[in-house]
1. Comparing volume of the Cα convex hull per residue in Å³ across structures I, II, which is largest?
2. As an exercise: helix-only ellipticity at 222 nm (-39500 (n - 2.57) for each DSSP H run of 4 or more, over all residues; to 500), calculated from one structure in I, II, equals -7000. Which structure is it?
3. Computing relative contact order in percent (Cα under 8 Å, 6 or more apart) for each of I, II, which one ends up highest?
4. Comparing distance in nm of label points 7 Å out along Cα→Cβ at positions 89 and 129 across I, II, which structure shows the greatest value?
5. Kindly point out which one of I, II the value 3.6 was derived from, the read-out being mean projected area of the Cα convex hull in nm², for residues 9-48 alone.
Structure I
Amino acid sequence: MVDPAQEEEAEAAFGSAQQEWRAALEAHRLAPPDAGFSARLTVLSEAARAEADACRAADAAGFAWPPHRAASSAPPYELRPDSRRRGPEELWRRFDAAAADLSRVAAGTDILAVADAYAELGEAARELAQAVQREDEASGLLGRARVRRSA
């Protein structure tokens, strides 16, 4: 038997994670190509990790995943391959594969597979964010994160 308090906590965490995920995607949808790209990728990474955690908590509370139609969840333009995305191509391939996997498993009912897909997407987005930030710092688009001292 599922503890009602655990069930309520899982529902709240899931709702919060869903809201965070939608906001992260919306930030990419409305974004100009600017120095904030790496920060938006970081927020997306954190939102994906929150979704993964919420899915695992929901599973522990006895919930199932409500299947989604993958066709209705196209990524925001700045995350699409045809948008001239900044960052290493190999990391974008990993991100694209993770996004495709998430769309695939979200059409099913295995909540732990969805959690794993969100976790992978979050890790891919985190690595991209770091790489884009380094590139933007090197190009001068983004101020250096650390000031180097002369010896």
Structure II
Amino acid sequence: MAKDPAILAHQEWLGYVQPVGLVVSIPAMLDASVRVNQNFAPEHRNFLEALPTGGDGEPIPEVSDFPEFAESALGWSRSDLYGAPGAPALPTSLELPLPDYNETLRPTYALREFEPAENAPEWILLIKALPKGTDFDAVEEIDSRHWQASPQ
């Protein structure tokens, strides 16, 4: 008996992403009407065009200007990306002081839900821009009085 193409598409997607610690169930995705986009070529083309290119004309896999990337590759309006030039400033309510560690966690950019439903989170994405070459697994040890965690 042939399987439903939607189920096969979700199984294939799960194989690609190899979720670690993330619980994803195919029946839950189907119940939520989540569908795998099989026609991703236009989005992929936008993504590649938003990346810088090397001397050989090939894309370089780095994002040096996130607001520009979000606007050109993702179609976001710059004014919706709080903290970006020309957009509203990040509210201090998004900062999380850690007094025991002499540290304050704060995003570089944030995306707000356009019309949040009642009792739904107002902020849907917090983004931290890191310097080029940052090792996501390395713990930066400034001193023992600061919070020590990897960027990941």
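Every number here is computed from the coordinates shown, using simple stated rules; none is lab data. Bear in mind the structure is a predicted one, so any value in this text is a computation, not a measurement. Cβ atoms are built from the backbone, for glycine too; each structure is taken alone.
1. Details: I: 128; II: 199.
Checked I, II; max of volume of the Cα convex hull per residue in Å³ sits with II.
2. Of the options listed, only II reproduces it.
3. Between I, II, the highest calculated value is found for I.
4. When distance in nm of label points 7 Å out along Cα→Cβ at positions 89 and 129 is computed for each of I, II, structure I gives the biggest number.
5. Derived from II, not from the others.
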